[in-house]
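FYI, it's all coordinate maths here, none of it is from the lab. It should be emphasised that the depicted structure is a prediction, and the values quoted were computed from it without experimental measurement. Cβ atoms are built from the backbone, for glycine too; each structure is taken alone.
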Structure P
Amino acid sequence: MQEHEKNLMLLIVIGAAIGFAKLLVSDEKLTWRLTIGRTILGAATSTIAGAVVLQIPDINPMALVAIASGLGILGSTFIENWLKSQTTKWSIK
C-alpha cells in the first residue's frame with residue numbers, strides 16, 4: 001500500500017470513529033440506521049482533509065490528522081443539520 005493510500009485510510013478511520021463517538025455521547029436512541037449513517041458521514045467529511053495534501057504535499061501527518069478531526073467533528077454536524085432542514089422542506093410540500 002502506498003503512502004497516499006495509507007493516509008486516505010487513516011482519514012476514513014478517524015472520521016468514522018469521530019462520527020460513531022459523537023453518536024455514543026448523544027442522548028439519541030441508538031439504531032443501526034443512525035449508527036451507520038453517522039459513521040459514514042464522519043468518514044466522508046474527514047476525507048475532505050485530503051484536499052489539503054493537494055495544496056501542501058509535504059504536510060506533517062499530525063497536521064493532516066488534526067485537520068481531518070476538525071472536519072469530522074464540525075463538518076458532519078453542519079451537513080447533518082443542513083440535510084435535516086432540507087428534509088423538512090421536502091416533506092412539507
Structure Q
Amino acid sequence: MIKPLITTEEGFSEIGSQKIFSVTPGINAEFALNKASDLLSCVADSIELAGMGTPLKGNQAWMAYHTIESAKAIIDALWATLQFDSPDPVEA
C-alpha cells in the first residue's frame with residue numbers, strides 16, 4: 001500500500017530561537033502544493049520587476065520574503081514525507 005503524500009509539521013518565521021508559524025500536518029499534497037504555487041505567483045511579478053531595475057517599494061521586499069518563506073515551508077513539509085524506492089544517489 002502506498003502511503004499518501006501529506007504534510008508534516010514544519011515551523012517557519014523565526015523570532016529568536018522559536019518559530020512563530022507552522023504548516024499544519026496532514027494536509028494532502030495536492031492542496032499544499034497548490035497553495036505554495038499560489039503564494040509564489042503572488043510575488044513573481046514583483047521580483048521580476050525588481051530584477052529589471054524597478055525597486056520594490058515600502059513593504060514589498062518584506063512581503064516577498066515572508067511569502068517565499070511560507071511557500072518554502074510548505075514544500076519542506078512535503079519533502080519530509082517523501083519516500084523513494086531507489087537508494088539515495090549521493091550515498092551510493
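When helix-only ellipticity at 222 nm (-39500 (n - 2.57) for each DSSP H run of 4 or more, over all residues; to 500) is computed across structures P, Q, the figure -24500 traces back to P.
Say we calculate relative contact order in percent (Cα under 8 Å, 6 or more apart) for every structure; which of P, Q gives the highest result?
Details: P: 32; Q: 37.
Greatest value across P, Q: structure Q.
Upon calculation of distance in nm of label points 7 Å out along Cα→Cβ at positions 3 and 59 from the atomic coordinates, which of the structures P, Q produces 3.9? The structure behind it is Q.
Computing distance in nm of label points 7 Å out along Cα→Cβ at positions 11 and 27 across structures P, Q gives 3.5 for structure P.
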